[in-house]
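Next up: some structures, all given as structure tokens.
A short reminder: the numbers here are calculations on the coordinates, not readings from a lab. The structure presented is a predicted model; accordingly, all values stated were derived computationally and were not measured. Cβ atoms are built from the backbone, for glycine too; each structure is taken alone.
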Structure 1
Amino acid sequence: MPKEVIPRELHSTGGAIPLPGAANSPHSRVELMLEARGLQDLDILSKSDPICIVYLKGLGLRSDEYFEIGRTEVIYNDLNPKWNTKIQLDYFFETKQILKFDLYDIDNENTVDLSGHDFLGSCECHLADICATSEDFLRLDLRNGKKQKGVLLVRAEEVDNGQKEIVYLVCHGKRVAIPHFCCSCLFSIDPFLEFHRIYPNGSTQLVHRTEVEKNTINPEWKPIEVSVRHLCEGDKNRQFLVECYDFKITGNHIFLGSAKLTVNQLTSSKNQSQVIPLEKQKNCEKGAIQFLQATINREFTFLDFIKGGMQLEFAVSIDFTASNGNPRSPSSRHYVDQFYLNQYELAIKSVLEICEHYNTSKYFEAFGFGAKIIPSQYVSHFFNLNIETNQSGVYGVKGVMDAYRNVLSRVELYGPTNFEPTVRTMLEKCKTFPRNGSRYQILLILTDGLITDMERTKLAIIEASVQPLSIIIIGVGDEDFAKMDELDSDECLLRHGNCVAKRDIVQFVPFRDFYSAVRSVDSRISEQQQMQIQVELAKAVLEEIPYQVTSYCKANKIQPLNG
């Protein structure tokens, strides 16, 4: 019997809010709607009284356990029930979320122990499959042993808790402070705004901070975007707090005034601007904030695009340079063991086993670079792993793994480590995509060393930053990957001379951060430890993908196909 207490790590309460700027939710909450068809009739004098119990499979070291996350009501005398109870849970793109549905014929609706009730059938699926289906429902066969015992229909809808509504504000300051002199010197005023959510107990939480406007008492801040949920818990009549400060390098910013407002108050004036006085200490001249524009816009989420029909396409490119070591040697990073996966294989499985649920074809493109192709001895910086057919596409994760193992006997590891041919190939492919949000490309590059064509790669990535493309780079082995952080422009956008990327499309992660944490020097890692590595690695490299997808669509004014 699956356990009925869900562990803390399977829930999420959200994370800290990045500042300055508006916050982005790291996940979506979805609710499952359930129906069944053709259930087995186990009652003698009436029809079965079905209930559905929903379980979520554990992660990593707990991957052999299921935890109940909810159950429906009982529907009496019905072999084709439509349950009213919705099962809510958090959706994470970067996590493998496996659900199990058990159906029982229940005699007592208040029962907890199910062992005394008749079992009607069971089925499993990935939450990603429910969210990505192009049909109204995902159809799952219910089985009791080997026999089919009806069908379960599952639909997922994103819970709209105000996250999709974005408040867009254009605000200027009006004499927010009085300039003053000291020793014949004029002290500058450098104002900025802070927006705070107000909780019922009176406490507040910072949700947005503007940039600092230098040396002015009439600042004109850049337009602000913040979700209704973050600002006021989705309640447009609930007050939020705006505070104005004079910036000081010491951190002791000077309070200039505050105001309490509601979203409805600001948006009710249509096209007319509003001037809101700033309250401050008594006997002080009051400044004001002028809201020139206040509108509510819809922010499309990652799941909106997936439900709308967007297909995520995936390609993997693998480093076959000589620094990996002779594949026949157990010390090689490309050494293939009968019982254990090497680091390249672990990385491939970690990413692709999640990604395969977002493309109906289940095909991946698989490439290699930095090797001599046998028998020609031609050094190739970009080749198809499937050398025999010279086709880039392979079916499923197993197809990629098989192509990788097979190619090791067909190439001689060589060099150098050039990324640019791979990146430019994906760039050219993305240029052919329709600009309607139907296709988005993700490229996974696995490498054991520093790239030798850094400048050309930078230029290719900058050019690709306007395309529907994200690049994941995983560093395998113990090399110094410090320079790789130049490509992963988390702090500032990638630059090469006067060329600047339009957005951050690269995520770099060193594999050793996850591998060394569970492996001692003299021992192999267990199967459970491999699973733990896959969970943590996938989370690290994939969690930025939903934001990269939505930021691309937003920048190009693309809406979901079926939105």
Structure 2
Amino acid sequence: MKKTIVLLVLIGALLSACGKNSAVSPQEMATTPAAVASPQKETASPSPAPTTSPSPRPPTPTAVSLPPYQSPEWFRTSTLYLIFVRSFADSNGDGIGDLNGITANLDYLQSLGVDTLWLMPIYPSPSQHGYDVADFTAVNPQYGTLEDLQTLVDAAHSRGMHLILDFVPSHLSSDHPYFQDAYANPQSPYSDWFVWTNDAHTRYAGFAGSEAMPRFNHYNPEVVRFLTDAALFWLDLDGDGDYTDGVDGFRVDNATFPPPEFFRSLRGALKAANPDALLLGEAWVESPGDLSHFFTDQFDALFDFPLYALLQGNPAFDADGLLAGKGTPVLLTVLLQDEAKYYPPEGIPVRFVSNHDTNRVATEVNGDPARERLAIALTAALPGVPMVYYGEEIGMYGRKGGPPYWDNYRREPMDWYAAEDGPQHASWFMPPDRWNKPDDGISVEEQEAAPDSLLNFYRHVLQTRKALPALQTGDSHVLALEVDVPGAWGIVRTAGDQTVVALFNFGTQPVQATVPDFPFEAPVLVDALSGQQYPAAEIGQPYPVTLPPGGAVWRWCAG
């Protein structure tokens, strides 16, 4: 940690000492229907009746007509951190992570360099993952209370951090009282809220064909109002009419299913309440052209699934990607060119290499420490917002398992201690065949004091990104490198007089890579990842760099 702080002080002191950039500005980068579910079981136990807006509440803001792109500026410089609340930190010793556990670890998260927290569903639900919501305006009692959430939000805001919730507008739990009332009852007031496939209303469309998650009918205005009111509720937790003191927005689950008209309406209502509220969409498509359709006036930001597919391949079929040394980095250039062609300038891509639905990056690169570091060095250097999945910063492993646990192996409890036991360590899922074990070197405790640990590398990378505007919002262009063997790739980020050259070796052999026309004059070059200094670089002259397999460098002018 001391090494990181010293280097960041050096960065701040030298920001104004660099030579001018080249007169040539960096070029702009020309950079499923649901199955019919089985009949609902009559024995399903109803959950407490939900409330869309507890009384008294202030009047609902009137939706506004929006320009095509109006993304919150605060998110552009953020680093996103994904938390499965159940697994992160347990504050009361019941083995289940909770909201107070997150509040207690805000100092840890801030030291990591993250400033926006995304919480997986926190609502009452019959399942552990929480995506089958039984009450859209309540907190799962295993996780805490609304007051606990307000405490967390206030504590995060006091640190300059933001918090967004997972929002699930495509479906709900079959335990939800509205669905229970409508099932096998065509006369129910909620009859038209769902997508029935027979006249008796005993068969229906469900998310991924699941009878546990009936689909909403988003063409029903009552459904749109219900979901909109639920979202507005979380923006104004205390009900005082101030929509800026609650959560800061939403990660929207399964954004490919509800129609665009629904998201336009939802976004208009949220922006009327709080123009800085974030709508971040999950649209699992693998081409920039397909993803671009969801930017327009539906979302402020989108997860970059095309980049994920390129870097990680398709883990479902054990198809490795660029991070594992397979494929060619030319495809990364093509991807960024397509993004520049299709994405609107105001749209924000979120760069990630793993999440709660994928295998963890450490597993996909077979525990190669260089490639684990390459992953965060790359996503933090690309234009957009980088995301860290909890535990990724300490190298936690995880791969989807078989029944009955499935994705639980990707969502194992955060390893705070070497012994996997101690205050705040969640223990809800500890099977003998879990991926992460005691004394395996993969814990916060084991890595805190090790200067060269993965945890401290993550801290250094993310804190350095905060200190270098070029890496946050700078212009970008891909470098045309000269190499002795394939595998290297490079990008230039520029903001004002500050330029960072980032080079990466995705290959399995060392690469001698040369930047043929170095883009700026640098009396002294500093590698922002290692802190080492290098001889002067001359503008327009060749600049050679040797990259080991999985190697990464960030070179910038330091005087």
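Taking distance in nm of label points 7 Å out along Cα→Cβ at positions 336 and 384 as the criterion, which structure among 1, 2 has the greatest value? Don't jump to the answer; show the numbers that get you there.
On the way: 1: 1.9; 2: 1.2.
If we compare distance in nm of label points 7 Å out along Cα→Cβ at positions 336 and 384 over 1, 2, the biggest value is for 1.
State the single structure among 1, 2 that was used to calculate helix-only ellipticity at 222 nm (-39500 (n - 2.57) for each DSSP H run of 4 or more, over all residues; to 500), giving -7500. Don't jump to the answer; show the numbers that get you there.
Working: 1: -5000; 2: -7500.
The value was obtained from structure 2.
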The value 27.1 for Kirkwood radius over Cα pairs in Å, derived from one of 1, 2, belongs to structure 1
